[in-house]
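In what follows, structures are represented as structure tokens.
Every read-out reported here was derived from the displayed coordinates using simple, explicitly stated rules and does not represent laboratory data. The structure presented is a predicted model; accordingly, all values stated were derived computationally and were not measured. Cβ atoms are built from the backbone, for glycine too; each structure is taken alone.
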Structure 1
């Protein structure tokens, strides 16, 4: 019986195994990078949301303390607050708009756009005047109209 020449087969087998390991490691690295980017973007989105909520809460509190400073001058104009500065050097761009409801003078909307690390969140707080005080009704996305029938 003639024996086949098997010299060099160990090198070929070793190279194939190393290539398979590189493919597995490359795939794992790509997946890990994707998860890291997603986590960074989600963190930035949450921070933008929290910054926006903080600004909305501050404006709502100021409206109840001294409403004439923050309310629009009439039902047809919006009060714009641009370049809101956050304390302690927190980064991000925040702007706010306060406006009356088109149909009801006792409803106002505080709309905040917050940008943090290229992630944008747009939040709206609806306030309703009851017994001389502005009460928080609901948080929503910017542009959602308040509907009494939803209560």
Structure 2
């Protein structure tokens, strides 16, 4: 299996339901050629666009994701098994990956991390829920609802 590790992103911690903004700031900080946007700038722009809820969550289902992808000129894919090495490796060749998922045991919540590496056993991510890097077995994601955003036209 191929191995790809990019530069580890800054560890950021979310407030309320703002994991998407913290993971995106980490993405913009480390992805070459990408405009760097802070957590606060992303929240403010998202609120102005009507895609951020009172608690900071990205809302509107695909509407919020489309806004984020358009704002950062990213492509995105929705499916299952996206945390696997075979799925992450080609995307990580040219940029970090914003990864949104909902575990099968969660009723509503969706969580976002900034993925920065993969090998056959590990998905390395900056997890804003704990403000740390995590090194998870891809099976941890339980083949749940999953969505990846990465640099456009690269994979």
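Using the calculated result 2.2 for distance in nm of label points 7 Å out along Cα→Cβ at positions 70 and 94, pick out the matching structure from 1, 2.
Derived from the structure labelled 2.
Each of 1, 2 could give Cα extents along the principal axes in Å, but the derived value 106, 39, 23 comes from 1. When distance in nm of label points 7 Å out along Cα→Cβ at positions 54 and 86 is computed for each of 1, 2, the one that comes out at 0.5 is 1.
Quick check on the output: -14500 is helix-only ellipticity at 222 nm (-39500 (n - 2.57) for each DSSP H run of 4 or more, over all residues; to 500), derived from one of 1, 2. Which one produced it? It was calculated from structure 1.
Once relative contact order in percent (Cα under 8 Å, 6 or more apart) is computed for every structure in 1, 2, the highest value turns out to be that of 2.
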